[in-house]
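Quick note: the coordinates plus some simple rules give every number you see, no bench work behind them. What you see is a predicted model, and the numbers here were worked out from it, not measured in a lab. Cβ atoms are built from the backbone, for glycine too; each structure is taken alone.
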Structure I
Amino acid sequence: MALTTPRTTQNPPLAAVVGKTPPRQHRPNARSRNKVILNVALALGSLTMVIPFIWMIFTSVKSPAELAQFPPTFFPQEWHWSNYSEALDAAPFDVYFRNSFIIATGHTLITLVLGSMAGYSLARIRFRGREIVFISLVAMLMIPTYTKIVPQFLIVKFMPLFGGNDILGQGGTGWLNTWWALLIPGGLSATSIFLFRQFYLSLPKELEEAARLDGLSEFRIFAQIYTPLIKPAIATVGLLTFQESWNNFLWPLLVTTSDELRVIQVGLAVFQQLDNTSWHYLMAGTTLATVPMVLLFVFAQKYFIQGFTNAGIK
């Protein structure tokens, strides 16, 4: 009896049985085209952010006659680098730079020390009324900054036992025209406390439990265990605080009248007159005032970007 080998029939594709066509795979050229479009869009966005700074630098080296031309020119016809030295000689900008640096550094140190402590306590320490304190802190974020100017000014002016005031805050000037008015009111913000709290919440609780088993106090847990792990938060809060304090104009203008306490942003106002504005000097001074912030961001951009990407919103 002859053995016959059964014929094997090839199974039809699953897509043919179901009646659907398999999805097409993205071609490499499509992905590269999307990448090119994304890079072009990002480049255009970056260009729109950089052009104002380039315009500021070019304006700072133009002559008044060239600035009065219409239509205006983008590139300077002649580069007048002497505008920078003449702008610095127009007012005691060395004093203004010193004051701005002292105030910005003081605000940054106060914010990093007190803000980190407040954020740690709201994140890791359980106490009665903690949620109420946090809700009140979030509510403070919704209050516009300029609505607090008048109450802060009245508190500074009627500060008891300062500036000739009596125990009731009457009869003198309080903290007006002093370093106290420039350093204390802007020393801490609700935003910094909120950011620190979110970062401390993102850290594992096991570190705290292990530290307590080893006998560490609450302050040592805060200073030696948790705080070294939030370097991105420290860089982010520090940079934002320094930038806000460096660019502050209204508050130093209200509480100071002496050139010895003026800051760089108020000093630039000497080039803005009612009937005439020295744009070349103003842009030169503004360029010099921008340099510290640019350098600070260049050195801290790694932690700054990491701090925003890992903002700890949990």
Structure II
Amino acid sequence: MKKWWMIRAGDNNELIPVWKEKGIASIGWPKLGDPNQYQSKEEMVAIADTVFLESKPKSRNSWVNQVWRFSREINKGDRVITYFKETRQYMVGTVTESHFYDKSIGNPDYPNNVRVEWEEITVERDSLSQAAKNSLGSVLTVFRVDDWGSEIQELVEHPFYEPDDNDEDEIEDSEIIEDLVSKALVMVQDKVDKLDPWQMQELVGGLLQAMDYNVQVSPKGPDGGVDVLAFKDAFGFEKPIIKVQVKHRKSSASAPEIQQLLGANPIDSNSLFVSTGGFTSQAKAVAKHNSVRLVDIEELVNLSVKWYENMPNDVRALLPLQKMYVPE
């Protein structure tokens, strides 16, 4: 099967004129030098860890993977596309010479090159299926797009083809958005899981504050079975009063731990038990019998995302998140 590649033409398509003039496609990271000098990817990673010391390890690894892929895996005969944002079109070409390192042929900040014969015909983004549009939207500089090669080739050969209108795009949109939300929540869950037990107490306290409760979080040390107290009024006279136990660990909370929370002062308050390790079946039975509200890590994350903007700044600093908009 013929390989298809997406190669981004710089941050703002600034490389497209020189690519068309010189018949090339190129990527950067000149601080790594000529990739051909490395016998293994691990050697390149070691250099990246030095020259990009102030960048995050995941970013460094991503950059190395892309340079390695560009220099080692793109071969003569492979097909290449790049996106021109201003016209909302994809340029399509064929690789005529695999990787060579040359700072003089194009932009010196992008010294890793392959020679490409660019075609005159371009592909309109609006002509692509929604699934193809979404997949081609990755922010990586270099990545494989084999799944959409036949669709792109069909549009190159029949540029005036207009796809039939149907409901498939809306269904695909819905599935993709659902997948994005699911993946985002899993990533937030991973962040929550890395908090220490005391930070977890602060997070739960901040969540209750976001819900308009006055909160007392227990200091480090023995807590008598209660980690957080929440009141509707500043003095703690007005009911409901909520007492909270927070267990941040891999093992499930047990029935005796539920009983301990029930027996802790104040006796007549509502009980909330948060356990990132879940609950045993016996714990669930005891909780149901005694009207104890149980919250596992999945629900904690969902609630934290829902109430995030109302949380105090110091609590949000424990779990830094950014908002992302998706189509309705």
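Which structure, out of I, II, was relative contact order in percent (Cα under 8 Å, 6 or more apart) calculated from, if the result is 13?
II
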To which of I, II does the computed value 24.2 (mean count of other Cβ atoms within 10 Å over residues 192-199) belong? I
Of structures I, II, which gives -11500 when helix-only ellipticity at 222 nm (-39500 (n - 2.57) for each DSSP H run of 4 or more, over all residues; to 500) is computed from the coordinates? II
If we compute volume of the Cα convex hull per residue in Å³ for structures I, II, which one ends up with the highest value? I
Looking just at FRET efficiency 1/(1 + (r/R0)^6) of positions 64 and 120 (r between Cβ atoms, R0 = 35 Å, to 0.05), which of the labels I, II belongs to the structure with the highest value? II
